Structure formats: C-alpha cells, structure tokens
Structure P
C-alpha cells in the first residue's frame, strides 16, 4: 500500500492514503454526506461518522429521512462524497469520494462505504497543536462552565464541554481559566471562538487567542511538560 503524501495546493492541501484520512475523523463526529444518483441528482445530508475497520470500509449513520427519499437517494453503487473536520494536529478538512457498498436498515440504520485509495486533506491551522490533559473553566458574558482543554498552541486551543450547557456562538469573546495545582496559580487565556462541532455528548470548540491570550499561553506552555502522551503540568523537583 502506498503511504506517500502529495501536496496539491502549497503546504496546506495534500493527498493522503484513504485509511489514514479516515483515521483522522473522530467517531461520533458530524459529517456532510453528499449522494449523487445515476440521474445526476445530488442530495446533501448532515449525519454522524460511526467508524471504520482501518482498511476497507467506513460506517456512517443513515440520515433520518422518509422511506421514499431513502429509496431515491441511498442505493448500493451510488456515488457519495464526505466532508469532515478533524481537530487533531494542525486541524484539517477531510474530503473523500467513494461508493455505497451496503445499506443496513435494521435494527439501526447505517451506510457502509468503501474506503477510497486516497483523500484530500486541507490544513486549517498554520502551526501544530499539542494534545493536553487539563481541566478549566470558560467564561462568556455572565455564563461559566467547566471544560476540558484538549489541545494547545501559541495561537489557539481546542476545548470540549458538556451538551448540558448552552451552545456557544461563533466569534464570541471568551476567557478560559486554567488552574495549576502544583504552583496553585491561575492562568487566563482570552480569545474568540472560531469553530464549533457537536461530537457525541460534547461540544468541541476551537479558539483563536487575542494579543493578551498569546502572551498568557507562553506562560502556560512554560509550565507544561510532555508525559509521553500529552502535555501536563510539571511536577516540582525533589530536593
């Protein structure tokens, strides 16, 4: 199997093997599914990515549509296109074109799709984000809620929070408070919400820091260390 990647539009867009692209999509994340019928009709649906077997097939939820529309739009052999967003690493839009292999209607509706030989990956960020394992609090206007800080860079971060809280709006200004339990200090990251995605029981948000946030994140990064999997707070050295 060919593992090479090919740049198609500078350094931001590249072609990668299909199984690698599918592995970048989080299970349970929202995707856009476009189906092209033999008569040329194109139908677009919002649904969820369920997962893949790593080499041959991927699985998505069958959209909640009428039986008549399902018969018109979803048949074995129809061409499909998928657009998904991955928040891993630099973040990317993943686009793939393939074919419906099988339709499952009972007991739950699923669509089985062939994993293509290659997919197009377009990077969203100019620098990588590093996975973190930190808890904090987000403040927007007078609202406060607990968050998990999932990744971090010099210019932004990604965090998730429970669906129990109200959904954040794009471009809302917010402050994220992170407590360092080792030093017993609190760091304040500020910026604007630039992306929102529902994934399972959580909202996932991407934030671009403002000028003060970019200053504060340098202080936060100086207090973190890589533990072999993610960035965590440094522990004090023993005397």
Structure Q
C-alpha cells in the first residue's frame, strides 16, 4: 500500500508530513508535491541556481518526489510543466515558511532543533480539564493592526509575546484567537487571501517566533486559537490556482 493511499482517498489527516519539504538526512531534504495532471515537475531554488529541469522529480501516481542536497534557509519553488506546455512556478502548498512579501518563494525551514517547548504544565492541566464545563472568554485579534511601532512597522511575534500576552491576561480572557496567520500576499486582506496554508506569515517573524508566542500565552494560562481559512484562496500566480494547469485544488 502506498504511503499516499489515505491522501488519494481523501482520508489523510497528516498530509503535511508526507508532502512539502522535510529533512531526509544530514544536508539532504525530501520534496514531495501533488500535481496529478502535470507533464513534468522539477524543484528550482538557491541550491541549483533556479535551473528548470536540473532536478527533475519522479512521479508516484499523482505525487512527484525527489531528495536533494540543500540547507536550511534556501528558497525554492516547483516548476510545473502543464499539458499545454506552459511552465508554472509555484510555491510549496505544504511549505512551512515563505519569503517576506513581496517575494513569493517557499523557504526550507528545519524546526527540529530550533525551539524547545516549555509549556508542559499547561498541557497537563488541559488534559484534565472538562472543556464543556469550563468558562471561556475569547479575545479576537489581528496581529498586524493590534498595535504598531511608532514608525508604523507591525509588531513581530516576539513583540506580541511581550505586550499582547500580559494585556490579554490582565483583561481576564481565557483564550486569544488570531485572525489568519497563514502566509498571504496582501496586508489589507487581514490574512483571508492565503497562499501558504501551513506557513506562518513571515511578515511577523519565523515559525519558531510563532512557537515562542504560543508558548508565552500558555505560560500565562491562556489558550491560543488560530483562524484557518481553507474555504478559499487568492489568485496570485505562486498560489494554488490552476496549480498543475488544471483546477487541482479548486
């Protein structure tokens, strides 16, 4: 049975572990992308001077795979040849990090040794709590406009850990709900026009910076809810629209 059988059957709950970019060994990374109607797919990035077809992926039914030498921080995209012969340059739908707007590439990000959670007390208490009987009071917030620096720059995830966490605690909320933090190209969309569903937006920092923020909330006894918007996505060329030349994700 293929490791992708549940994905093909629409039953997978861990597709993000199978697809995307993951460390395969010392200095090597495995790339996998679903493009069932593509003629060819290759990975292009800093590690091969962005040369199309230099690292052609191998097809396993509708999923294309390859393992390459690369490093943490390298930018990459998929070059997808459609049935009409056009080449589309797509960000990784399952990538966990993206370049800072207006750039649009995915970024290899290896979190395995970057961050250590210290919220064991929070986790233990939650496992014993009857959530259906416990009171709940949610503070909904847009990270980019809650407060800004005097020069107009947005607060980072770590800035929010410093200032938002104590504010939410002081005001007596049990949870904070962030409006979408998935990668999106347009600030004015408030995160509702997504291009990277599994990538925390880089406009506020790195994935580990977001972990730091969540960890800080848990230390303050506050739960974190993330607004995640899988119902629609924007039409930017690097996104999911016509991903392999057909309505693959539509």
Structure R
C-alpha cells in the first residue's frame, strides 16, 4: 500500500487492517505527488496494489492516465455526495474518503517570546515580522502545497496570487517534502508558522498545546482525500477487500 497521509494515520490504517483480517500490509508513506510520480514510473511493473489517502487531484490525474483500476464499490451509494462525485468524475478509478480544509497554524509560545500578534489571514503571512518563520510543503511533491496554490489563485486571481507567493517566499524557512511536516515542525518548536491542512495542525496541537490552528479570514480551500486501486495490482482481490474495509464506518472513524 502507498499511503499519502500523515505517518501515524498510515500506520493506524495498516495495523488495524492487519489485526482485523490477519492480512499483512506492506505500507510505504509518501506525499500524494510522490505517489503519483511513482505510479507513472512503475506503470509497466506496479509495485503496490492500493493507494490510500492524499489529496484528490493526483488521484484524478492518475485516473485520467489509466494508472488506476476502475472499481465501483457496492458501498458507493452509502457515501457522502462529494465522495460519490469524486468516483463519478474519475470514471470510478478513485473515490473520496475524507474532506480536509486548508489553513495554517502558529506556535503561540514562539509568538509570545517575540511579542508578535497572532496571524489571522493569508495576508499576515507575508508581513516582514514573519521573515524566515514560515514553513510550507513543496508543490512539486506535495498535494497540500498544490491545494495552497490553487486556493490562493481562486481567492486572489492569478496575477495577485503569484505576486503573493513571491512575497511569501521571502518568509519561507523551508519547503518540506510532505504536506503535514510544517504542522509537526510547529509542535517541535522548529518553525513559528506552518501552512497545512487543519486536521494535521490539530494533530500537532495534541502533541504540543502551544500550536494553534487558523482558518484564514479571507477564506480557504479544501481537499477531497481519495483512495484508488493501482492498475495492474498483483494482489487485486486483496486490494478490493482493503478498499471495501476502508469505506466502512469503523475504518472511517
């Protein structure tokens, strides 16, 4: 299994399935963009059976390129409309499994030490006081960062959005490979501000209560996390069994 969410979530899915079914799951965690690139590279010789999690756009790209298997789950009518629409849009080569709102967070202890006002808006992140204090993922590897790009373009328009990112770049301390990494960096005190999906920031806040989550004042975008069976899967029947299990209420919770 290629898994495109946070490492802990990936491990939980793999170990829970193993415990409930007795089937061993060989899980590899990567960002959604990395998994998409891996599927393209391995097209002639697939090395995984199922792709679970990660932003929906790379799943849709893979579906368009025939890198994922058409599969219409009997559970599909039980899912939310947005999950079903993801399946229909991909011609049943992927399905929506969760929604995630984009946002950013900050380490309140760091903010207090430097006597800075907490950021509330996307516009705050390009202020000079946050120079070298912001982390976000690299759009070349991360679906989270790709969602951030799309969000700002939709909020501001293309020209203003790219001007915004030029200014934001001056404040970026590091572009991480994984979308959830900025959230954990805040929890570890390695960065003051991190752009990530809000559920990743909430998870980081459980590790360090100084981490606070922000829904930006201008509005924000969201992901439809998805699941796909890889075309040419060597263990197709087992992949379908995992797929069905992953759509159950117990697995979803």
Of the structures P, Q, R, the one that 23.4 was derived from, the read-out being mean count of other Cβ atoms within 10 Å over residues 101-108: R
Highest-scoring label, criterion being distance in nm of label points 7 Å out along Cα→Cβ at positions 85 and 165, among P, Q, R: Q
When mean count of other Cβ atoms within 10 Å over residues 29-36 is computed for each of P, Q, R, the largest belongs to: R
Given 10.6 for mean count of other Cβ atoms within 10 Å over residues 37-44, calculated: source structure among P, Q, R: P
Structure (P, Q, R) behind the derived value 18 of relative contact order in percent (Cα under 8 Å, 6 or more apart): Q
helix-only ellipticity at 222 nm (-39500 (n - 2.57) for each DSSP H run of 4 or more, over all residues; to 500) from the coordinates reads -5000; which among P, Q, R: Q
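All of the numbers you see were taken from the coordinates with simple rules; none came from a lab. As the structure is a computational prediction, the values presented were derived from the model and not from experiment. Cβ atoms are built from the backbone, for glycine too; each structure is taken alone.
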